[in-house]
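Chemist: The next part holds the structures, each set out as structure tokens.
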Structure P
Amino acid sequence: MGEQAWVAGFQPSTNGFLFTNAFPPDPTVVIDLGPAGRVGLGRASQGVCGGMVFAARDYFEAGRDRPSDTVPPAGGSPLFRYITGRLIDSFNAPAGIARYALWMMLPSADVHLVIGSQPGTFSRTVTQSWPQVRADIDAGHPSPLGLVTIHAADLTQIGKCHQVLAYGYDVADDGTVTVAVYDPNTATPGADDVWIRFTAGAPSVVSPIAHNINIGEPTLHGFFRSTYTPKSPPG
């Protein structure tokens, strides 16, 4: 028999924002990557997904209704400042930025060395990230995920990665895991049918991490559980 679990009371169509992650060019957050340069986060092409994900969990766990706004809030408004502030929180600099950078550069497969081995992003996803996400959901908490969408050494491409909020899972008898997620890029009518799917039976054997999230890449390089601390949403 397979296993399933869902965060009671959470549904993207009712707990996610009524607007999608399509902010105007104004809300740019610039993060200094040191020798790698500076990267802008929050342009319309990159979005403020992490801020929306953290804010959605904040509202849910505070027992508060989501804002009634049907379009992204205007620059300078309390909700705008709150979401962009949570975007910065979601990157958990510098440790969070370093983790995105490391996962972008790692291969998908494990690298076997003379002494020991270096796990790749697939086995890290299956053996490290997935158990943490599952534990969050089992405890009744939506779990924010950092999605590594590209394999690149150019750290200024970090802005192309994405963030979603996991709230349910189904583990089939054959080891196939389907994680239900709130995707800030997906409009409300389709919000309850967004997922990530992978095979967890053999972590050392790389297989595609499939999804139907509204991003340009058909598969993921890997994902990890983002470091979340609660914050009180604005009135």
Structure Q
Amino acid sequence: MCGRFVQALEPRVYAEHFGVDLIKAEALDPSWNVAPTDGVYAVAAHEGERQLGTFRWGLIPWWAKDRKSAARNINARSETVASTPAFRDSFVKRRCIVPADGFYEWEQKPKGKLPHFIRAESGLPLALAGLWASWRDPDTEDRITTCTIITGPPNVTVAKLHDRMPVILDAEVWEEWLDPENEDPETLQSLLMTHPADGMSEHAVSTLVNKVANNVPECILPLETGAVDL
């Protein structure tokens, strides 16, 4: 799964990297420890433009009666995303890219789990394949836009840590993935490939990241030079 990631750059940096035409995002604080239900930036196509917007992480399908599904819908499995009721409508009509400076996975150790930070060696943002939905709260009538991150089998770098990883989209398929006119499930499914390990790096980090309240740059430092655990 993908349960924590980093979004600490300015929105204009993500907008430039992903060829965004319009920034419509609410300003968010930099986050080195993005957690479920937090606000995140995501890129989606709307009215012929590629836009950067703000979403809540944890998808609430349009037909949901309440917000309870958000925390359990932070990830969608690539193998079943086209058929799972919570995700199938969004898979066909509402896809997005969630920028990530990197993400965390946990390695099982004899005395517990050790977090690792995985990123592109280039330092450029990763394009995590995502879906979004718009939901109206029946009690307040507020409109809430939410998103999920699609996961799939890991590459060799991540496999030693976990049996899942986020689906990372190459730049060559961004247009096809975001195109709302592209509604063929088989074509879309073919884009959800395991990203190769070449060009990616990982290192162990402090267990600071295990606590959501610890949202500081020290979360991503290599363990040998990182902050002392709290």
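Chemist: Rank structures P, Q by mean count of other Cβ atoms within 10 Å over residues 148-155 and report only the one at the top, that is, the highest. Write out the running numbers ahead of the final one.
Modeler: Numbers: P: 16.9; Q: 21.6.
Comparing P, Q by mean count of other Cβ atoms within 10 Å over residues 148-155, the maximum is at Q.
Chemist: Ok, one more. Any idea which of P, Q comes out highest on relative contact order in percent (Cα under 8 Å, 6 or more apart)? Provide the component values of the computation, followed by the final result.
Modeler: Working: P: 26; Q: 21.
Greatest value across P, Q: structure P.
Chemist: Tell me which structure, out of P, Q, gives -6500 once helix-only ellipticity at 222 nm (-39500 (n - 2.57) for each DSSP H run of 4 or more, over all residues; to 500) is calculated.
Modeler: P
Chemist: Still on this model: Taking distance in nm of label points 7 Å out along Cα→Cβ at positions 60 and 84 as the quantity of interest, name the structure among P, Q where it is greatest.
Modeler: Top value of distance in nm of label points 7 Å out along Cα→Cβ at positions 60 and 84, among P, Q, belongs to structure P.
Chemist: Supply the structure label, taken from P, Q, corresponding to FRET efficiency 1/(1 + (r/R0)^6) of positions 20 and 108 (r between Cβ atoms, R0 = 35 Å, to 0.05) with the calculated value 0.75.
Modeler: Numbers: P: 0.75; Q: 0.35.
It traces back to P.
Chemist: Tell me which of P, Q gives 10.8 when you compute mean count of other Cβ atoms within 10 Å over residues 180-187.
Modeler: Q
Only the coordinates and a few stated rules stand behind these numbers; no lab work does. Just so it is clear, the structure is predicted and the values come from calculations on it, not from any experiment. Cβ atoms are built from the backbone, for glycine too; each structure is taken alone.
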